[in-house]
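What follows is calculated from the coordinates using simple rules that are stated; it is not laboratory data. Given the structure is predicted, the values throughout are model-derived calculations rather than measurements. Cβ atoms are built from the backbone, for glycine too; each structure is taken alone.
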Structure P
Amino acid sequence: MYQKIGLKMARSYSPNFNTPKRVKKKIKFIIIHYTGMKKESDAIERLQDPKSKVSSHYLIKKNGEILNLIPDLYEAWHAGVSSWKNFRSLNKNSIGVEISNPGHQHGYRSFSSKQILSLQRLLKYLIKKYKINNKFVLGHSDISPNRKKDPGEKFPWKKLAKKNLGFWYKLDQKKIKRLRGQKLSKKMEKNKFIKNLYKFGYNKITGLKYQKSIKYLTLAFQRRFRQNLVDGNIDKECFLISKNLLIK
């Protein structure tokens, strides 16, 4: 089936997974990551090192080549402490896709066109095979907002959504940009923004003071849906986007 959709990949075994096999219907999510390491070769080595305790099902190299590290029906170790809607510890319900990129700590850069083309083909294959809702194609920062920033604000979520390989809101970005930086008029609007995020799928962050947890949630939301200004401030633009996400 790979060849039918132009999907080329190499197998490169990683021992970092749980047994036994899971059933196909248990796979509900695709979680996208960046490797966050300076050298691609080091990232691949880490994903295959038993001592690292991390892995993913797939890795997309800088040249667009896809490595299949772990078969889909085994649980890889990519999500860690995570949640979305009523799901917790998403390793058991997801497929992890790493994309080679140094990340925020090592000179974060745009993903290459070859990487995104390969990702589109891979997502098309996985979404069809496992009947995954396009709203359940998520970033690591969506499911672990207080711990992770990947795949970050340079990841093309809108482009994927246009191909039904992800999710985006239905608003004119040029029009809503006029609301950027405008403070919310009432405290209840800020509370409504947070409630909208919870309804969409983000979860409350436990173990942190309220204001800090809200800041992390807002940053994760902005990296996903307001990518050219990630400042942690809830303004009218953010509020309008959050409302639109809930429209069926």
Structure Q
Amino acid sequence: MELADRHVVVTGGARGIGAALARRFHDDGANVVVADVLPTEQTVASLERAVGVAADVSTEAGNVALIEAAEAAFGPIDLFFANAGIGGGTTLDTPEAEWDRAFAINVHAHRWAAKHLVPGWVARGEGYFCSTASAAGVLAQIGSAPYTMTKRAAVAFAEWLSITYGDAGIRVSCLCPQGVNTEMLRSGDGLGGGVDVVRAAGVVLEPDDVARIVADAIAEERFLILPHPEVHGYMMRKAEDPDRWLRGMRALQRRVVGS
């Protein structure tokens, strides 16, 4: 998809990868709605064709309200980027409220947005749904069961969406980065002590680097977006010998997390 004159929505757009995506899509000629529970003024201040929307995507109603606000701003949505995500939680003892919130934002928000966008896109014969998952979604996150499970589910939903609606003109991409210089990585928040694993696994990219790679992938309409090429190698080794991969991950956990 060429983004010039298109209408794009980015959730979690106040900072980090989301803010970088909003800037890049705007640079490519799109009208951009920047959505977040955090203030978006700093992101949209320098963008001529952008508006900020306060949006809580952890509920279906919040997603509906966002879609309605975005359509009121720039008309029908061409590309919806479900980028908002959280960490949180560690082991099986993680409180139920944390599990629920992780699934609501990292998985159900994607489903709710698609539920209210896909019928219109099918009628139009085109539409683009992108989601941010994580390398944890195709591998695993040492230290956090909720993060691993919700990001894996996000990848699975994107795959299902592409399979089910690809022939109806709907394109789907799923972003699975490894280490990116965001607040989550800097603080270690929500990665269950596994942030050192992420840093050690490969280069830590800047959000603008990720946004550039994403823009190229959308132009080519590629499904799986891997800003860190080494993740593909990890996926291949996992597929070739799952038991060996699990043994290696257990050894890494013992070494880094001390469990």
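Given a value of 11.0, 30 for Rg and Dmax of the Cα atoms in Å, for residues 37-84 alone, point me to the structure among P, Q it was derived from.
Q
Between P, Q, which one scores greatest on distance in nm of label points 7 Å out along Cα→Cβ at positions 157 and 173?
Q
Suppose helix-only ellipticity at 222 nm (-39500 (n - 2.57) for each DSSP H run of 4 or more, over all residues; to 500) works out to -9500; of P, Q, which structure was it derived from?
P
When distance in nm of label points 7 Å out along Cα→Cβ at positions 77 and 109 is calculated, the result is 1.2; to which of the structures P, Q does this value belong?
Structure of origin is Q.
One of P, Q was used to compute distance in nm of label points 7 Å out along Cα→Cβ at positions 181 and 221, and the result was 3.5. Which label is that?
Structure Q accounts for this read-out.
Hey, distance in nm of label points 7 Å out along Cα→Cβ at positions 13 and 205 derived from one of P, Q reads 4.0; which structure?
Label of the originating structure: P.
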